[in-house]
Structures are given as C-alpha cells and as structure tokens.
Structure 1
Amino acid sequence: DEDNEEVAEGEGKGDGTAKKVIVFVDTQVKADAVFSQLMSCGYSSLSLHGGKEQEDRDSTISDFKRSDGPPVLVATSVAGRGLDVPSCACVVNYSAPNHLEDYVHRVGRTGRAGNRGRAYTFVNSTDEAKFAPIVARAMIDAGQADSVGPELRALSDSFKERVKKG
C-alpha cells in the first residue's frame, strides 16, 4: 500500500522530510555487512554497534536524528533502548530478537509521540517456532489479541508444548 511504499523509499526526496528506518541485526559483523550492502546499493546509511567508540556512536546517533541525515540506521540492540527519533517510520528486525523485552524495545523505536510507525520482523524457519510466542505475547500485551491469527497461535502453542515436555 501507499504507506509501505513511503517507508520502503524512505521518502528520500532530499528535501529534509525523509522518514527514518532502523534495521536491527544480532551482531556487530552483521551490522557492518548490512550497512555496506545498503551503501553499495545506493542507500545512504549508518551503522551503530558496541564495537564502535562511544564518541563514534554519539556522532552516528546525532547524524541519524538530523532531518537531512541518512535515512537508514543499521544497529545491534545497543540502539534498542533510549533512542528517540520522532521521524522513525519503520523498524526492521532483520535478525529476530531472542526475548520479548528486546522485541518490545526495538519496535518501540517507531510510532513515537503519536506518530504512525511500522515494524517488520524477518524470521527464518529455524527460529519461527521460538519467535512465535514472543510476537503473540507482545500483541496480546499491547491489546491486539484479536490480531493474533490462527497460524501464529498454533505455532506459539506448539512451541510452548515442546518446551513443557523438555
């Protein structure tokens, strides 16, 4: 739909109105790799992770927050808490988080201060069973229990049963 196209394009018109996108990954190496790939494809981006000096991390955050700054930030969970970027229209969990708390903090970077936001999570077949309960719980806790579809419920219930059995 139109909203997805705006997010995908980052509204990169160069006029200072670009929406921001945060892409979360699980390792420093992956953060730098995804950053490099985005740059090689022509997407102005930044990389943020704990392997960078504090001064560099602070500078990266300042650059990302600027309205004319790069629209994409690739980050590890170091950016999952406390980062407030009102123009962040989208969070992408390129690497699915392992815990509900991490998921909630990551997706909480978008849709702030009454703004609309979207969150997307990529889950591979290896991780889908363990991640389903995290998403289902987050949706239920957010008052969106009606949005938890039957497939997600079944996957979540199946995983919980396997955990109980050991």
Structure 2
Amino acid sequence: MIDKKSILREFIKRENTVNRIMEWNIRAEKEKDAIAKFIFRWISFNGLYSSLYDVIHMEEKAVGVREIDVLTEFCEDFIETDNNLASKMYSKEREEKLKKNIKDRARLMGKCLDILENPNSNEGKATAMVKIAYIVRCRLFHGDKNPLLEVNQDTVGVADQVITPIINSILFS
C-alpha cells in the first residue's frame, strides 16, 4: 500500500504539471458542449493519473507501460482505498444511465458493466465506471462514436461526472 500523503506532497512539487492539469480542468468547466467538456476533462485526468504513476514509481515518464495498466493502478491506489471519493463518483442514477446507453459489451466494457450489475462495493463500482469512461474516451478519440447522437452525449456526460470528483478531490484536498 502506498503512502498517499507523501505521494501527493511529491506530486504537488511538480508545479508545471499541476498547473497544466488545473488549466485543462478549468477549460472543461467553461465548456458548454458535453463532448468537448469530457475531452478537456479527460486530458486533465490523464495528466493527473499519469503523473501520480510517475511519482509512485519515481520515474520522469512511464515508458513501456500500457495506459490501461497505469489507470488500473491509479484506481487501486486512489479509488478502491477511499470510500468517500468513491461515493462522490458512483451513483445508482449514473450506473443506470451507463447500463441503458451502452449496448456494446465487448471485452473490458462487458466486464465493467457486469461489475455494475453485481452487488459490489461503491469502490469497485466507481473503478468500473472510471474504466467505462476510459473506453468511452477511446471510442471517441478513435472516431467510433457519432458526437451528434443524444445517447453518446448522455454517456459522455455521465463519464465526465465520474472523473470530475477525482480531479477535484486530489487537486483541492
């Protein structure tokens, strides 16, 4: 188990990184379009979890590590150990929207939706929701989603609501 306080103290010393993460988060807050808001927020979140990974592993930049593995480790260290944060991320309403809107249950998406459908802890469900947000981000970035469809706008809105408390909790705690 990591010492979160010392990791966060070390992270805060990376002033340029923290400022960049905050700037993307501020830009997301100002954005009206749901998809643009989510993209800006994801950039902020990606900077956050990647930088924390680098601090934990005492690296300048993670090299040769899959993005999903970096995200999974972040979830294990910062979400699955923090019921307060998980309760800000997870809600039954968000769960229902994701289950209703997501039809493709292939690979990781199916596993994450299964976690939501079973009686798991808020921490486990919050982690599954973060991974769903990651898959939504991948599908958007790779052009697999039509940004004009209401169902995609709604799903992206939920994904944004899932990752926003993480950024706020870590940056403003």
Structure 3
Amino acid sequence: MGIGTKEEQLYLQNHALEQYRATFFRQTMFAEFELDTHEVVEGGDVLTAEGLCETYKGLLEKYFGPKVVQDPGIEFEWSRIPHFYYDFYVYQYATGFAAAQTLAGRIVKGEGVDNYLKFLSLGSSYDPLDALRVAGVDLESPQPIEEALRIFGETVAGMSKTLFGE
C-alpha cells in the first residue's frame, strides 16, 4: 500500500482491521452466543442472567484470549446488544463480510467482474446462496472464510510494514 502519507496508509489499514474486528470476529462471537443460548432453551433448560453472563464471559475469554483484560461488568454486555432480542440472524454479518471480501478481492485482481455484474442483474430471482455462486462465492464451502482471513493477514502484514519497515 504505497499511496498517500504514512499516516493515511495507517488510517486506512487500521480502518480495514477494525472492520474485521467489529464485523467478522465480534459478530461471529455474537453468533456463537446466540447459538449457545438457543441450545440451552432447546435442551429444555431456562435462560438466567447468571447463565447468560457466564456464557458471554467465556466467549470473551475464548475470542480475545487470556492477555486481554476484561473490564469489570463486561459479562453484562450481552444485555445491551439489540441483536439478541430479535431472531437468530447475527451470523449473517460475518458471512456477508467474508463474501464481500472475497468478491472485492477478485475484482481488485481483475477477476470476476463479469460474474459480479451478472450477480447484480439477478436481483432477487435466485436464492441468495445460488446468486452468490454466480458471482464466484460459495458460502457452503470454507473458501470465503479462508479468503477473508488471508486478506486480514495481508492487511496486518501491510500495517506492520508501514509502521516498522521491512
């Protein structure tokens, strides 16, 4: 990424990484929380604030690791996230992000433009998964997730290079 000043490059790299944190990783954690809570109910158990806090805190530790200090009271964060008061859908943020990263990556490389335009022309005439396949993204395979993670790694490496040189 050699365009602009060092500060501009760092801003854009940081912005891209923040999108990964907020839309890819965090929403995946939220989806796991939703799945866990649904499994509790489907198993015939009752949801309690104590159980929800324990589940949420466990996921924070799993996703952020032992070196990230958890603020006091963070285990209650689940209660102020509006997504959890609606239908089970939050996983779509992470899968949509991975699909978008894959599509954008192909277009930047000069590949897939025709397939993307065909995808756009479909409107809602196809099932979403089939429409994305027309664009070259198969969400029933690990490829979009792997591609998104590859781009994430490249962005981290690029930011490191911008900060510290080669």
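Every number here is computed from the coordinates shown, using simple stated rules; none is lab data. All figures in this text were calculated on a predicted structure; none of them were measured in a lab. Cβ atoms are built from the backbone, for glycine too; each structure is taken alone.
Starting from the value 29: which structure in 1, 2, 3 was relative contact order in percent (Cα under 8 Å, 6 or more apart) calculated from?
Label of the originating structure: 3.
With mean count of other Cβ atoms within 10 Å over residues 73-80 coming out at 23.0, pick the structure among 1, 2, 3 it was computed from.
Values: 1: 23.0; 2: 19.8; 3: 13.6.
Here the read-out was taken from 1.
Given a value of -13000 for helix-only ellipticity at 222 nm (-39500 (n - 2.57) for each DSSP H run of 4 or more, over all residues; to 500), calculated from one of 1, 2, 3, which structure does it belong to?
This figure was derived from 1.
Tell me which structure, out of 1, 2, 3, gives 52, 48, 23 once Cα extents along the principal axes in Å is calculated. Let's see the in-between values first.
Numbers: 1: 52, 35, 28; 2: 41, 35, 31; 3: 52, 48, 23.
Answer for the origin of the read-out: 3.
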